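So, here's a batch of structures to check.
Derivation of every value follows stated rules applied to the coordinates shown; laboratory data play no part. Everything quoted here is computed from the prediction, not taken from an experiment. Cβ atoms are built from the backbone, for glycine too; each structure is taken alone.
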Structure I
């Protein structure tokens, strides 16, 4: 839930900054791009923090080198966060982030089916996780593909 809260709260902060005169954030799409970047920077931070071992455990055993995959996805999240706020790269960053979300979803299914934890708490149930995934995908794709008016 923290990534969703990060997305929504930062979206409102950036929109408010736009209404208060920050010209760059005076468009919904631009504010959404920054909010998506915040969300992915939040999630990337978990790839090297105290939740790292739990994230490694979420990788299905059929995939090689789970620790490397966790690090790689963290770096891709950082790159995507940077790329989505740059107008010239926002579409390609959006596409890459969406593909990564889809590729990582099986790890969430595995974690749910095996009753794993994240931050010492049970992972988000699969139904709720699927809804969150759809919201994240929609935000990422809208941020990258909607034109700035």
Structure II
């Protein structure tokens, strides 16, 4: 079942349950999917990798918003953002732990023979491709920096 079909089913379920937070998050996903699909100008579905990137972007923006709201002591605004993150993350693949990400990156560094911070771009590209949607870019970047220095 494609992501857009899944989202439509979840929207129906959220409407029946009168779950406004879930409904808002699901509608945001649907909107982004439609925008991404029409941006290419084709009627085809977008690739699974692009769907994962899109979902990660939605989670990241909500995390950033929740962080700002929390810093400003606006918990009334931060809580819905955090609840939406939980809804969106249901559609993402399971995230790897930092230890698992570090093991994969260490393997990539060993295979490529990368040394020093100058090789960071090369290692980041390979790591991002291999880890796909299972780790955040910020986590990957931090671990690559740590292992290359």
Structure III
């Protein structure tokens, strides 16, 4: 069963998918998702629960523009980053909605990413659940610039 419009508008959903190059985590920020990502509800919670036990540990890079993008002060930024850092350290590129509160706006930004890429094929072979991930039609940007998710999904 897909995420309903009510769930999309009231929850900050953790969405997992790939672009055949990297593992991707997307925080929905209470906004609309592209149609093929609303079908990820079958595995997202299972992946989120699995992340702490993954045997990968990466050095990460954090978006240096987050304070300006989110208009957060230092303490707010630390709290905001905690979950994204945990996921990025496991090898995921982790993204968030840039304009919170604007349901139809599909602008996102990269929050954190591993400094080195994991071997995606090997990782998926070792972790069965990741074989079910939806695949984006284009590679999701790896830069810290904002982008429209709909152009890639």
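Structure notes:
- The maximum of distance in nm of label points 7 Å out along Cα→Cβ at positions 107 and 131 over structures I, II, III, that is, the highest value, falls on III.
- Taking distance in nm of label points 7 Å out along Cα→Cβ at positions 67 and 115 as the criterion, the top-ranked structure out of I, II, III is II, with the highest value.
- Which of I, II, III leads on distance in nm of label points 7 Å out along Cα→Cβ at positions 3 and 27, largest value: I
- Which of I, II, III yields 1.07 [Cα Rg over 2.2 N^0.38 Å, calculated]: I
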